[in-house]
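Colleague: See the structures that follow.
Derivation of every value follows stated rules applied to the coordinates shown; laboratory data play no part. The structure displayed is predicted, hence computed values, not measured ones. Cβ atoms are built from the backbone, for glycine too; each structure is taken alone.
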Structure P
């Protein structure tokens, strides 16, 4: 879909023209002008459409050159902002595609270029589709739009406002593509190979193979992939954009389990196909790195992605096995389905010791327990550093990828004590009680002494039941915008 900004418009048959209606059926100035010319907009208002949210499509309006007119409910007029403009853009695109339009024109309230840019951004995100493996298009679901135009009087200003959002859009789409791929296409090796393409936007990329991981002593990561023929990898992406190239970086560490059967502690069949998305943390971090590179972020950031597949065969690790992590700490593997914390144990230690970061944040689809606590819309935040925690919470609120801070008290260490090793990977005898917090306590042992935050994003990375407004069906790529916002607000020069 081509995205353009224009000072004027010439809608015609087959197009869709979107204007805003505020709560209480108050027309925006653009909608008011259109109603004056046609006399039909106010007639269409009333009943259940109040302008609070949603969209109403009026087909073939003569005052719009025969184009369909989409009335987009934007909430209260005094709340019109970047976020409400983004939502309105997404609503308009969904309505335009339902109508079958080929071109969508957004004629929204103007003045400040930022809301106009965010309106185009929201529409662009809502237009994402993953159809790479379809041999025939699904007419009902495939994207119909080929062009998106946003009307704004100062084209240069709105293009400048849109540029960093366009970089972010590219990062979100890269992450969504990774997360949507089936595991037979995107295993650990293929994931690593795809990351090598990111050298073009200026990232430095290394992919460590199994022999290198063994030489580093990464027994926890290697153990997870032992039952898979797909191989195990550790990918390192670096962006050096700070004024001082030697400044300590922010480290982002991602769980990249490209498929999770649960290993010998095998999962039930229901929903198992969704475990191709268990690399959502690594996918989101890769997308964030794309965005940072594309917008030339003035920060040093390194990403460490642990890529493995948790399968079952004669070489799989067993419950009761003891593995030695890169840190030297030994781990009793009580549950092979608690594999995410094992791959992160080595990745966190590697990032801590090699890069000595100023702060470290990991993203992982780690536990079902966090979904029980928070539901579908929030990621769990575990952090002992108040400054870093506040920065993450603020970034999440600002970009719409929200977090909720949860405890990880030292007293929970007792649940992962074992006589057979330094630590065990799950608690025994307490079910799912405090499961997300106990997992965070496990990771704390491998994160070093600096500021560190663990984000358990099991729920919001994907949601096949109710995809977000500006998301493609089934995959949200939660974390890309959050990390970009965190870097922008906290770590850029």
Structure Q
């Protein structure tokens, strides 16, 4: 098993070179190869403050980013989405049986408050994450874990309820941050992890500050003295701050902003293909979407190509009402969901629900999601369906809309495993299946999919599942988005993230 420090360096070199190629700058290439300079505070523009500093309770991008600064995982992902060591130094499926996994832990690692990281912390972390009584979004995120036990101070055993090969990769996700067993009650406001930065303070409405962990277990990094997440809600204000040198990185750029910033010589823009997508969520546990024919009808309302052009300016790729992106080897061949208003009207008539008059909620804080809502509303009006677009702040959306209203736009991230990409959104026992939409037959197929080790048989199961999901699933997926971001010229070794969270350990700032 390879050492994480070496793997991290190779990954940064590989991905950093690819990212530089996106902007085509020889100067940027030279910067990426220069000797890193130590010191400085990296300032990241954030549209919101984290909803919480408890990494198992957060459901926001800023919360995930804060968690990545403060905490480490048992595993990390390399450039091919394969698990590599982090706080675990090695692991194995005992006897080749993926129902039993044993992980060996890194020794001598300290939490920020001084206690040593041990197997007791791993057990406490996973048990807390999996506890359904906690009401946290981390519930069920690691697959079918039956139990976790400590086998000595630096060894843990995961026992799964069925064969499950994806566990090492899943342990690298945002809910797998390793927590201190003796500080679980203070995570929301005073998080202590083993990560590269320590939480320093939060200035409400202004910023969050993190300082370098001088005792970080990875030799020589991070290079930065600290990181500051600067809260700037408006996209135009973020761009102005980057131009003025008040921040160093802005993330989640709109396609329009990317076109503008590409022409600014003092800014480095980045764009990579991802499996991130916007969608329209139809809560299948609320009328009228508890009727599968209504959900099916709504999937034929959008004229996707004009929407794709208007929303993303041709950047990204068209969607087909499933969450598997075109780049995935598991993408099945399915009929195209093109606009078909007569078919939509016919399905609505067959549903027997009568006249539909609804609000569709969206937020301009997550562009270009409002364009989906407007396009859906305009198309629906042509067949006598009234959808009033309600564009609200993201904070109100999180508190009062998501999972609570019948119809709204959502922004969902890419994932490296079929469990994350498919299972957790489609199985009726998963908290990510918001409307509990599905059938026992689909659940059985999903269980077989995550247990299957053969690629061809697994792909066939995915195709069968997605055929059903495309027809009556609760999400309309019109397109997949690229990840668009930009940095100042003094930011070096920046790698645009495939899964939304910036890895700052290798970043350094020019004088």
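Colleague: Output the label of whichever structure in P, Q has the greatest value of distance in nm of label points 7 Å out along Cα→Cβ at positions 34 and 50.
Modeller: Max of distance in nm of label points 7 Å out along Cα→Cβ at positions 34 and 50: Q.
Colleague: If Rg/Rh (Cα atoms, Kirkwood Rh), for residues 202-393 alone is computed to be 0.97, which of P, Q is the source?
Modeller: Among P, Q, the structure yielding 0.97 for Rg/Rh (Cα atoms, Kirkwood Rh), for residues 202-393 alone is P.
Colleague: Name the one structure among P, Q that Rg and Dmax of the Cα atoms in Å, for residues 258-297 alone of 19.5, 53 was derived from.
Modeller: So the calculation was done on Q.
Colleague: A further question follows. Going by distance in nm of label points 7 Å out along Cα→Cβ at positions 146 and 482, which of structures P, Q comes out largest? Display every interim value, and only then the final one.
Modeller: Working: P: 3.9; Q: 4.7.
If we compare distance in nm of label points 7 Å out along Cα→Cβ at positions 146 and 482 over P, Q, the biggest value is for Q.
Colleague: Out of P, Q, which structure matches 22.8, 68 when Rg and Dmax of the Cα atoms in Å is calculated?
Modeller: On the way: P: 24.1, 80; Q: 22.8, 68.
So the calculation was done on Q.
Colleague: State the single structure among P, Q that was used to calculate relative contact order in percent (Cα under 8 Å, 6 or more apart), giving 15.
Modeller: Among P, Q, the structure yielding 15 for relative contact order in percent (Cα under 8 Å, 6 or more apart) is P.
Colleague: Further question on the same structure: When distance in nm of label points 7 Å out along Cα→Cβ at positions 330 and 346 is calculated, the result is 3.3; to which of the structures P, Q does this value belong?
Modeller: Label of the source structure: Q.
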